[in-house]
Structure P
Amino acid sequence: MREQVQNSASIVGSGKEFNNPRSVNAEGQFSEKIVLVAGGTGGLGQAVSLAFIARSAKVIVTYRHEQEFLALKQKAGQDASSLEGFAVDVTDESATQKMIADILAKCGRLDVLVNAVGAYAGGTPLWQVDPKIFEQMLSLNLRSGFVLARAVVPAMLKQGSGVFVNVASRAAFVHDRASAAYAASKAAAVAMIDSLAADLHGTGIRVNSILPSIIDTEANRKAMPGADFSKWPKPEDIAKVIVFLCSDDATLIHGAAIPIYGNS
C-alpha cells in the first residue's frame, strides 16, 4: 500500500502543529496573493494551506467535510481570517466553475492553484480491480486536475500570470505490483500536466507536478503501522517545496515533475 484509500480532502492530517511556520524572511512572501488549495484540509493539503497562510497569502481551500475545515481554521489560529473554504467536489465541473467565478468576483484574481486532491486504492491485481475503483482513481487523481485547469487557466491567461502545482506521485514512474489503477491515473496526470505546460509556454503561467512517495500522515501510519515512518517525507517539508515552486524564486521552473521521496 502506498497511500491511504480516500479523497485527500478528507484525509486526517498528521496531527502535528508547525513549531514555527513563519521561517526567517518568509512572512509577507505571498502578501496580496490569492491561493487556492484544492483538497486543502487533507493530510498534505492542510500543511500546504498553513504554509501559504504563514507567508501572508489569502488562502482558499476546498473540502468535503465541515469539521475538517473548522479544524484547519483552528490550526491557523490568529491567521484564520486569511482562510476561506468551499465545500466543493472538484471533479464536478459545474460546481468548480461556479466556485472559481465566485473567487474571481470577490478577489479579482487567482495567483496560485495547488491540486492536492487524490486517492489510493491497491492490493489487487489489475484483472481483479473493481471497475468502480478504477473509475474512482481516474476521477480523483486525473479528472480533478483537468476540471480545475479548465476553470482556472482562462482566468490566469486573462491576467497574464499564475502558477499551478499538481500533486501526482512517485507511482507515476515507479509501478509496483497490485497498484495498476493508481499508477495509471497518476502517470496520466503527469502526462496531462506536462502537455498543459507546453500549451502555456510563454504565457506567464507556470505549471509543474510534484511526485511524493508515501507521505507521513496519521492516516498512512494507521494503514501501515509496521512501516519505518522516519523514511517518509513529512507534509510540512513537501509543503515547502510547493511554496518554493509557487514563489518568484522558481520562475525558471516550468513543465517539471519534482521527485519528493525522502529516504523511502
Structure Q
Amino acid sequence: MKLEYSAVNHGFSGYAGTIPAVRNVNLSVDEGEFVVLLGPSGCGKSTLLNMAAGFIKPDEGEVLFSGKEIAGPGRERALVFQDSALMPWLSVEENILLAIGNRRLKFSQKRNAERLANEVTRVLDVVGLKGFNNAMPHELSVGMRQKVSIARGLIMEPQLLLMDEPFASLDEQTRLRLNREVVDIWIREPMTILFVTHSIQEALVVGTRIVLMSARPGCLISEWKLGSHGESGAERQRERLESSEYRDLSLELLNKMELCCPPESGCSTCLEKTR
C-alpha cells in the first residue's frame, strides 16, 4: 500500500496573489514505513499531509495511494491533527466513534453494543488510556486528549496514519513520552505512518526515514534511512539520543534546514549558506 507524490506543485491564493507552498515534490512512502517530514514552519509539510488525506488536490502532479489517485478522504487514510479536536460535550468513547460517522448505525446493526464498546476499549488500551471510555475531555490532560485523537484514528483500522505535528503543543517531558508511545503503537499495529514535525530530535527518535524539506516553497532537499532500532519506543529513543552517530546527524540536519534548494541544484543562495 504505497503512497506516492509525483511532480507535485501547489499554491494558495490570497490578498497578495498566489503563494507557492510546495514545488516539484516526488516522494514514495512504502508499506510499513515510519516516514518523518521534517522542515521549518510554513514549508508545506501539512499541505502534503492534507493531500494524502484527500482534503487538498494538487495544482500540478498527482498523489496516489495503492496505485490510485486520491480523490477525497477515505477510511484507509486517517489523519491526527495538531490539536486533539475533541468535541467537549461528548465522552471519550463518543469522540472516538465520530471517526466512523454514519457507519455507526450499520456497525451497530451488525454487531451488538458490547462488541462496539470492545472496539473502543481496544484502541484506548493501545494508546494507554484503558478505562477512560466515559471520561469527558475537560477531565483529561493535553497529552491524554491527544492520545484520544490517535485512538480515534486507530478505530478506523487505517493502512496509512497521517500525523500532523501531533505533539507540538506539549511540554518536552510529555512529548518525549508520547514519542516513545507512538513508536510502540507502530510496532504493535500493522500500518504505515507519515509524521510531520519541525523538531529535529523528534524526527530522529520516531522515524525509520527522515525526509527534509526546504523553506517555502517547500521542496525535498535530502533524506536519511534510520532503520528500525530497538524492540520498543523506549529502546529506540535511548539508543538514538545516546548515539554519537545520531548527534552528528542532528547537526547535519540543522545545517541543511537552512537550505532553500536541494544541494545539487547549484543555487547560489544555498551555496552561500553552506560555506
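The numbers here are math on the coordinates, done by the rules we state, and not lab data. The model shown is predicted, which means the values in this text are computed figures rather than measured ones. Cβ atoms are built from the backbone, for glycine too; each structure is taken alone.
Out of P, Q, which one gives 14.0 for mean count of other Cβ atoms within 10 Å over residues 133-140 as computed from the coordinates? It was calculated from structure Q.
A value of 0.94 for Rg/Rh (Cα atoms, Kirkwood Rh), calculated from one of P, Q, originates in structure P.
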